[in-house]
Structure formats: C-alpha cells, structure tokens
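Undergrad: Next up: some structures, all given as structure tokens.
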Structure I
Amino acid sequence: MSTTTLDSPLQRPLTPALSERLRDPAFQAFMLLRIGFTVAPILFGIDKFFNVLVDWETYLAPWINEIVPGSATTAMHVVGLVEIVAGVFVAVKPRYGAYVVAAWLAGIIVDLLTYSGYYDIALRDFGLMLAALTLGRLASKFDAPGWTVSL
C-alpha cells in the first residue's frame with residue numbers, strides 16, 4: 001500500500017472557506033468580469049499595433065487627431081499601450097483598475113459620440129463601461145485593500 005503526498009497546491013483539498021467562495025454567484029461574477037476586463041483590453045491594445053480586427057484609426061474623431069501630436073497611427077499606438085496597462089492593472093488590482101478602464105471607456109464614448117456614424121459602438125462601449133463599474137463595486141468586496149493580488 002502506498003501513501004500519496006500532496007506536493008502541489010492543485011492536489012490539496014479546498015478549504016471550506018475557499019469552496020464556499022467559489023460557489024458564491026457574486027464571486028463568480030467578479031471573476032468573470034475580472035478575466036474579461038483583463039483579457040479584452042490587452043488583446044485590443046495589442047491589436048492597435050497590427051490592425052487585425054479593424055483599422056482602429058477610422059474610429060479616431062478628426063478633432064482628436066488634430067490635437068494629438070504625431071499621426072493617427074502614433075495616437076493608436078499610445079492608445080494600445082494605455083489599454084494594455086489598464087488590462088494588467090485590472091488583473092493585479094481590480095479594485096482600482098476597473099475604474100481606470102471605466103474612465104478610459106468614457107473617453108472612447110466621447111470620441112465616438114463626436115464622430116458621426118459610430119453611435120452604435122458608443123452604446124456598446126457604454127454597456128462595457130457599466131460592466132467595468134460593476135467590476136469595481138464587486139472588487140470592493142472581493143479584492144482586499146492595499147496592493148495584494150487576491151483570489
């Protein structure tokens with residue numbers, strides 16, 4: 001008869017507190033939003049450099065293009081970097097990162113509302129902004145204060 005040692009955290013049984021947390025619908029919603037607002041901004045940010053999904057420059061309102069230094073391409077690269085950083089921030093500290101993403105989406109909404117023809121995308125981004133705000137509220141319960149990563 002052999003004995004099994006539990007060397008890996010994945011092999012250890014769940015504690016009752018962790019097991020209860022994983023079954024909590026609010027915690028599940030928090031994790032879904034946290035994952036979504038980590039992955040999506042990072043992927044969209046990376047795509048700002050490659051334009052695989054769409055030509056992102058077409059969404060830049062002319063008045064914004066006139067006030068930013070450099071070209072629209074340069075502006076989209078800066079936007080991409082901001083989105084990547086925001087996604088990482090949500091992954092590390094959703095309690096604060098969610099509000100950064102919500103503010104960023106508010107800026108995108110202003111851009112789209114001032115550029116005729118993109119009202120449907122502005123409405124979609126408004127829904128995403130509400131979801132980011134929801135993540136921030138859920139994070140106030142599930143993300144510990146300070147700068148620690150919580151699970």
Structure II
Amino acid sequence: MNFVHLHLAINHSPLYATLFALFLLLIGMMKRNRSVATAGLVLAIVAAICAGATFFTGDQAADIIKDSPPIAGLEKDLIREHNLAANFALGASCITGLAAIVTLFVRRRWMEIVVLVLLLWSLSVVLRTALLGGRIHHPEVRAAARG
C-alpha cells in the first residue's frame with residue numbers, strides 16, 4: 001500500500017466527520033443535552049485530525065501521481081487546484097478544531113455557537129475540496145460541474 005491508496009482510503013473522513021460534528025453539536029444545543037454537544041465538539045477535533053492525515057497523504061500521493069506515466073481517466077492538471085483547496089480545508093478544519101478544544105474547557109454557550117458557525121464554514125470548504133478531488137479521476141463529476 002502506498003500513499004495514493006492510503007489517501008483514497010481516508011479522503012472522505014474529514015467530510016463525514018465535519019458533517020456529523022455539525023449535526024451532533026446542533027442537536028446537543030437544541031436539546032440542551034451537554035453530552036451530545038460534547039460529542040459534537042470532540043468530533044470537530046477528530047475532523048481536524050482527519051483533515052491533517054488526508055492532507056499529508058494527499059501531498060505524497062500527488063508526488064507519486066505526477067511522476068507516474070499517464071493513467072486512463074485521470075486528469076493530472078486538476079491536482080494543483082485540488083491541492084490549493086486542500087490547504088484551505090486543512091486551515092479551516094484546524095481553526096474549527098482549536099475552537100472546539102477551547103470550548104470544551106470554557107463551556108460557554110456563545111462559544112458553542114461560534115464552533116457551530118465554524119463547522120458550517122469548514123463543511124463548505126471541505127465539500128469544495130472533495131468536489132475538486134473527485135474531478136481528478138471521475139469524468140462524470142467533471143461534466144456535471146462544468147455544465
């Protein structure tokens with residue numbers, strides 16, 4: 001197993017972890033259930049860790065793919081745009097994760113609202129990164145995104 005396989009195996013984890021963190025925190029806040037809200041905050045931290053792992057395996061995977069011979073259906077030119085978006089996604093996820101850590105210790109309702117907004121922002125950034133990553137190898141996504 002190389003970094004390409006590893007990246008492909010874990011690349012959905014930041015997206016789903018962020019999505020589930022958002023919903024858990026939202027439900028916990030709406031129901032005023034501290035345990036569920038805490039689970040959402042912890043999952044926001046896990047999402048940041050997943051984003052880091054995905055980012056670092058993606059850098060290695062990009063190097064391998066760029067040096068390889070042409071692969072049918074794979075657009076190497078799209079890797080750069082995906083990589084730029086991944087830099088931003090890593091930053092957004094880390095900011096959200098750090099805010100979640102602070103919120104776990106301070107436990108103020110307004111801070112939970114801030115983390116909720118940051119999770120929405122992170123989710124939008126991670127979704128865009130995922131779309132750009134999908135375009136690299138999925139021609140059906142390329143066609144749908146252009147038209």
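Undergrad: By the measure mean count of other Cβ atoms within 10 Å over residues 67-74, tell me the structure among I, II with the highest figure.
TA: The structure with the largest value is I.
Undergrad: Computing relative contact order in percent (Cα under 8 Å, 6 or more apart) gives 30 for which of I, II?
TA: Of the structures listed, the value fits II.
Undergrad: Let me ask you something else. When you work out FRET efficiency 1/(1 + (r/R0)^6) of positions 83 and 115 (r between Cβ atoms, R0 = 25 Å, to 0.05) for each of the structures I, II, which one comes out largest?
TA: Once FRET efficiency 1/(1 + (r/R0)^6) of positions 83 and 115 (r between Cβ atoms, R0 = 25 Å, to 0.05) is tallied for I, II, the winner is I.
Undergrad: Next up: Cα extents along the principal axes in Å was computed and gave 54, 33, 21; which structure, I, II, did it come from?
TA: It must be structure II, since only it matches.
Undergrad: Hey, helix-only ellipticity at 222 nm (-39500 (n - 2.57) for each DSSP H run of 4 or more, over all residues; to 500) derived from one of I, II reads -22500; which structure?
TA: Answer by label: I.
Where a number appears in this text, it was derived from the coordinates with a stated rule and is not lab data. All values reported here derive from a predicted model rather than from experimental measurement. Cβ atoms are built from the backbone, for glycine too; each structure is taken alone.
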